[in-house]
1. Rank structures P, Q by relative contact order in percent (Cα under 8 Å, 6 or more apart) and report only the one at the top, that is, the highest.
2. If distance in nm of label points 7 Å out along Cα→Cβ at positions 175 and 199 computes to 0.5, which of P, Q did it come from?
3. Using the calculated result 2.0 for distance in nm of label points 7 Å out along Cα→Cβ at positions 87 and 119, pick out the matching structure from P, Q.
4. Quick check: 13.9 is what I get for mean count of other Cβ atoms within 10 Å over residues 215-222, calculated from one of P, Q. Which structure matches?
5. Looking just at distance in nm of label points 7 Å out along Cα→Cβ at positions 239 and 263, which of the labels P, Q belongs to the structure with the highest value?
6. Give the label, chosen from P, Q, of the structure having the highest value of distance in nm of label points 7 Å out along Cα→Cβ at positions 103 and 183.
7. Here log10 I(q)/I(0) by the Debye sum over Cα atoms at q = 0.19, 0.20, 0.30 Å⁻¹, for residues 303-366 alone was calculated and came to -0.91, -0.96, -1.32; which of the structures P, Q was it taken from?
8. Of structures P, Q, which gives 38, 24, 20 when semi-axes √(5λ) of the Cα gyration tensor in Å is computed from the coordinates?
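Please treat every number below as a calculation from the coordinates, not as lab data. Since the structure is predicted, the reported quantities are computational estimates derived from the model, not experimental observations. Cβ atoms are built from the backbone, for glycine too; each structure is taken alone.
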Structure P
Amino acid sequence: MDILLRDIEKANERLRPILHHTELDLSSTFSAMTGGQIYLKCENRQKTGSFKIRGASNKIASLIEAGKTGPVVASSAGNHAQGVAYAAKRFGIPATIVMPKAAPIAKVQATEGYGARVVLAGDCYDDAYAEACRICEEEGATFLHPYNDPEVIAGQGTLGLEILSDLPYVDVIVAPAGGGGLLAGIAAAVKQINPRVKVYGVQAEGADAIAQSYRSGKLMATETAATIADGIAVKAPGSISVELINRYADGIVTVSESEIANAILLLIERCKQVVEPAGATPLAAVLSGKLDVKDKRVVCVMSGGNIDVSFIQSIIERGLVARHRRIKFLVKLLDRPGSLVQLLNVIADAGANVMAIEHDKLNPSLLPNETSVHIACEVGGEKHGAALTEKLRANGYEVELE
């Protein structure tokens with residue numbers, strides 16, 4: 001199956017009065033770090049907080065044009081849910097959204113805020129999908145697939161048209177890939193207009209079904225999808241999207257959890273932008289050197305910004321550890337007055353700031369007069385952290401990094 005350029009252009013016409021034309025922001029910081037010209041496509045600032053509104057709105061608009069005005073049902077980890085809920089409300093049709101039980105609370109509340117009925121079912125997207133199909137059959141509703149649907153993919157492809165309009169001489173476009181609809185749409189749009197432009201997808205290492213599908217040349221699924229990037233935690237990508245990706249995309253790379261966290265932290269610190277883990281994967285791929293961007297004009301598609309506020313702290317912590325701004329270690333002390341003070345004095349002399357201390361006297365490996373102390377410190381970087389551990393060992397402490 002193919003998605004023709006005219007399909008994407010038609011979607012663009014439908015969506016023009018609905019969407020924001022999100023900015024393309026040249027980052028001097030990331031350009032200096034990579035040697036390329038790094039632009040950020042800020043879909044985290046799109047209506048509903050992500051690109052998903054594009055495909056959802058185009059699908060519902062096409063249904064309305066065909067005279068189908070009945071209820072719709074969708075399954076989603078969050079962003080597709082909000083896109084469908086918003087579009088359904090705009091076009092005046094009822095919507096039910098099935099989300100995994102672990103979906104971020106912020107996304108659940110936002111979806112309900114757009115007027116949709118939310119049903120929580122299962123532990124991952126695939127479980128929610130099965131429940132959504134059951135509800136569709138029971139209620140006679142139309143199912144809106146988040147990525148394996150031609151109109152949805154065409155809607156996502158409008159992102160490619162915007163990028164080419166704003167930066168005609170772009171060399172590389174990098175987009176997240178979970179189910180594959182976004183990457184498929186962008187690649188189909190861009191390659192039919194300018195085949196010179198390279199289009200790459202990025203997946204989390206723990207959810208790499210599309211990477212496997214690309215390498216094998218056929219649809220592949222994984223048994224698990226374990227990643228902090230919940231928006232791309234998909235075990236079974238779409239058959240339509242994978243076919244288009246294999247035809248149009250130039251490659252798929254994977255990034256680690258720490259690389260994703262580091263990218264989120266940098267976006268907050270340097271660009272003052274809040275981006276969810278899935279949306280940070282393109283920048284993670286570029287910063288980690290997974291793609292050659294030197295002397296190239298590169299667009300990183302920041303696909304969404306719907307991150308649970310309570311989750312930001314843990315993401316920041318991961319990022320700080322990855323950048324060696326946090327160091328965690330274990331030492332054993334004699335369980336007597338003054339032992340902890342002596343240890344803290346050594347840490348202070350090394351210029352480190354203690355963030356947390358936890359005692360453990362129940363470890364079976366301890367002698368009766370010993371206690372384990374877990375310490376987290378703020379340091380100025382990898383060299384400072386190494387200097388701290390060296391100073392501790394020079395003062396007779398056995399340091400076990402955590």
Structure Q
Amino acid sequence: MDVLVLGGGPAALCIASELNQRGVAVAGIAPDSIDNSWPNTYGIWTDELKALGLEQLLEHRWSDTVSYFGEGGSTAQDQSYSHGIDYGLFDRSALQRYWRERADGVVWHQDTAERVDATGPIASVRCASGTILNARLVIDASGSRTPHIRRPNQGPVAGQAAYGVVGRFSGLPIEPGRFVLMDYRCDHLSAAQRSEPPTFLYAMDLGDGVFFVEETSLALAPGVPYDVLKQRLQQRLGLRGVEITEVIHEEFCLFPMNLPLPDRNQPVLAFGGAASMVHPASGYMVGSLLRRGPDLAQAIAEALANQSLGSEALAQRGWQALWPIELVLRHQLYQFGLGRLMGFNEALLRTHFATFFSLPREEWFGFLTNTLPLPRLMGVMLHLFALSPWELRRGLVLGAAQGQAPRF
């Protein structure tokens with residue numbers, strides 16, 4: 001085969017499907033059946049899908065999209081920020097089916113890759129079953145915890161942790177027909193809890209009396225424990241006099257936000273979480289998979305046409321296409337910004353996001369979707385700095401301490 005893809009999740013199916021569409025002979029290795037349902041929900045701004053002509057992959061869509069950055073407890077402090085742009089939730093089955101159909105003909109081996117040797121002209125993968133598979137190029141799309149991709153050690157990796165429930169409630173957890181991107185109101189927390197790393201509510205009305213509510217930590221190393229997030233969610237609902245009456249689905253998420261970029265000289269290519277494609281500013285990745293997958297697949301297909309290229313040379317072509325210097329520099333800027341935000345206390349973080357969403361829509365949207373060219377991205381960051389109050393400017397330049405260690 002030409003390419004062997006490791007993994008069976010969204011990133012693996014995405015790159016396998018794009019390569020297959022370009023006539024590349026692809027096989028995959030996944031520890032579980034690729035027909036298994038994906039456990040987590042995936043949201044996206046609908047304009048991202050509209051640009052790709054893929055709006056049909058949405059299961060839900062909201063036009064009433066808001067955030068809250070006040071303390072809560074009064075009408076003035078409760079004021080919502082309307083984003084003025086539609087947000088959607090993927091139909092996971094439709095997204096999975098879309099990639100599966102485009103990957104028709106790809107052979108998937110249900111096995112676990114234990115050892116990858118890509119130092120010769122042909123790469124080989126030894127599986128747990130003892131099977132050895134060979135290919136001209138190996139792409140690791142098995143997630144951020146893969147043992148097969150080298151990356152520099154730059155200290156603790158911050159994780160975005162979330163605990164969520166899809167279910168029915170004794171009352172309305174949010175306004176009907178509404179999507180809440182971030183609710184940072186903290187009037188449900190004790191004074192001691194307010195000194196701990198802040199968390200926010202991400203929530204949506206799914207219709208028919210069903211809501212999805214999720215307590216989320218932006219980023220922390222180590223990540224906020226699930227029991228803390230669950231307690232805070234219950235306190236938040238309790239302040240509204242709301243209880244969970246039926247749990248349809250529980251969601252537990254923890255993924256890296258500031259994972260260093262991989263060593264781009266290694267002979268195994270990566271894609272998705274293994275390639276540090278999680279957006280350091282938002283935690284999103286599916287939109288990036290859909291945008292960047294076709295270009296990477298095209299570059300690989302063109303490189304494979306040169307029969308003299310071995311696995312290392314092919315991987316180099318892939319790394320150059322996936323992480324050109326423009327995207328590397330943008331990633332570094334985002335990581336710098338995240339490092340600053342991780343030190344913000346609850347009040348400063350609320351001020352930051354209130355200021356951020358006061359930017360023109362095309363600026364904050366481009367920032368959150370990583371679709372701004374580097375000069376434009378730098379301009380947006382300077383604009384944000386200019387709009388920021390003095391205390392926030394100081395934090396963005398010098399960093400701001402939490403004041404004390406978390407007591408989790």
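1. Details: P: 16; Q: 19.
When relative contact order in percent (Cα under 8 Å, 6 or more apart) is calculated for P, Q, structure Q comes out on top.
2. The value was obtained from structure P.
3. Traced to structure P.
4. Of the structures listed, the value fits P.
5. When distance in nm of label points 7 Å out along Cα→Cβ at positions 239 and 263 is calculated for P, Q, structure Q comes out on top.
6. Q
7. Working: P: -0.91, -0.96, -1.32; Q: -0.84, -0.88, -1.16.
Label of the source structure: P.
8. Working through the options, I get structure Q.
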